[in-house]
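None of the figures in this text is laboratory data; all of them are computed from the coordinates on show. Model, not experiment: these values are computed from the prediction. Cβ atoms are built from the backbone, for glycine too; each structure is taken alone.
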Structure I
């Protein structure tokens, strides 16, 4: 403190008060650090009579929740089981093996409770359902009812559901780094199986706000990720092998960025009437209506990684057909699809469509465009610049500011796709940490056409 007094000319009295304040801050930080505790579940070596320590773990997370060993509070902070050892701020580490299901009807935490895999372990659960709550983080889990030793009784249609019940008090429900799938083996699946046998992956909302789906690998599903609450974030996920839509945007303020969406299955010719989109937007629970302030950035959409995949179908890229859409930002997306709609916004108002690239590697007539369309004649005041596609149509907006939109070439598209994939891999890893799968396995030999780089 003498050095502080000399350099800053602090009086002795003030220096003493400052010392006491700093000491109090240090003690408070230490107290907070000591407050958080770690607990363990081990399906193989754990017992129901354990104390949750690393040496005497409990057995499964389902048993822990059923035994009310985790404090659960309502939205007003009233705790139903205050004697429970696990409380806000704590972490439950899961070891390898089958853990049953994670079902939490209500749980509002003052600090994060994390349920995650212990390092080097691969815990399995059948599904996750947090009806309403705050500050739950689920990380590095493998989630599928197909892993259950015995068939689960009535699993929900969404393998991860966060914030579906209650009211708008829910917030900050996070699922990240998880591997989520209906089944690993789809060999021999019929078109009907892809429509009726598949579960959907992640459901964020409908209640609350600020939920997050980050860096999950969602495989072999009907719908990949449904975003159904305001201000949610969907980033770094892989949605692979789906039979309906990859990601659905349905509420204000949502952010969809740096996801890989690939491999659509079955269509109307197979009895499926869904018009499949990589990313689709519409107003939740109504279909048509005003959506505002959505960001769709840096997503990579690929209709089919290879032409040997069964049940081929056309995939619309970014298809936002049911506005008005107000102040959307759609930028730096790379779209490789076998359909006319590469990036299409209908009844857009004050939106920016910037630096997207759309291309088709297929010989079909359909080649993706960038379009401003309309159903209710309300498109106006949009900015569309620096995009690349096979064609463009902005006639729906008489006020459009369009600049530097160019016809795409294979060489430039490949470069943009390579660069975007490198950005995504730099942010979230080349291999998914739990699925251990690459984000993209595209089979597309380089063209021998003039000007195309091999």
Structure II
């Protein structure tokens, strides 16, 4: 919304005009003073008369403000994507949501709301609000230009990834890819880089590790060409994660160390926690549990967001489990459960909650609770967290077998085998 009070005041001063001279024949001097101090909203005919006397065109002012607003929003949109911080995105969302702009064209209206949609996704706005925005865009897809259509598909892919709707995310990823194929010159290169980065995260999550690496490398190539520092570091982190999962530990460590050196060099302190956590993961996978725990402790010191904190705590619990240290397992599980209890409005924190409960059961800190085990494995299945289904079905299947609860053990082993086939995209055990 245009701030006419400030525009009138600034232009009057710029033209060396007194309040008396400007107000003459239009309104009282005291009323003009109240307008300039934003104590009153001027009536339309008075506002137009003041602007006319100052030789200001209302339509021109609206167009200039609209263009400036979209430029500012675009900068915020790009930075929010590069930083990918829920806390930062929430600040941006709150700021731009206060504006009430009447757009001159439908195209500008769509552009604004597509930017705000992505910022809202990063900020983890309530699902209902985002669903309403997505439904509105779905009804006008034919009116979007190629860049806007591409942004909508990538936004939707990101939204589905965040909410573990992986099949839908894959559909939107394919649609975005088709737009690149058909209209690549019309899509800003940095947006294509971001598409590959999101695609890497998605394909990694659904266990397509070679595709995840390829997308991360394509994103890195684009971001290095454009010299976009934070995205470059994030790509090295993602490449390290992919190589860790594929067992290419030497390459993983090299990528993660590169990410850390760049972060230190460029003073990107907000990335330290993520990188340290992945270096911890590398140490854990190479059998260095004590080194891994040290990395996880350091990552906690550099982490603000709740989910990464939970991930670091959970990773420490895993390493103390390998070292058979129940005192530390109990301490960190308690810390994790307390943190979850403080954020019950975030449903996916339940994943961590169940795992903290599981480790306490597995180390006899808490008695076995079959109903909790069944509830958790069902929840993991619903969220398509198949690795977790397989992991805990095997772990508890073994415990039930040792306790001679053969029927319960058989059910869990059967579940683990079924999931193993799904993860490797096989229909028959003979194909393993």
Output 11.9 (mean count of other Cβ atoms within 10 Å over residues 100-107, calculated) maps, among I, II, to structure II
Computing helix-only ellipticity at 222 nm (-39500 (n - 2.57) for each DSSP H run of 4 or more, over all residues; to 500) for each of I, II, the value -4000 comes from structure I
Distance in nm of label points 7 Å out along Cα→Cβ at positions 124 and 348 gets 4.5 when computed on, of labels I, II, structure I
From the coordinates of one of I, II, Cα Rg over 2.2 N^0.38 Å came out at 1.25; that one is structure II
Calculated from one of I, II, FRET efficiency 1/(1 + (r/R0)^6) of positions 268 and 340 (r between Cβ atoms, R0 = 35 Å, to 0.05) reads 1.00, and the structure in question is I
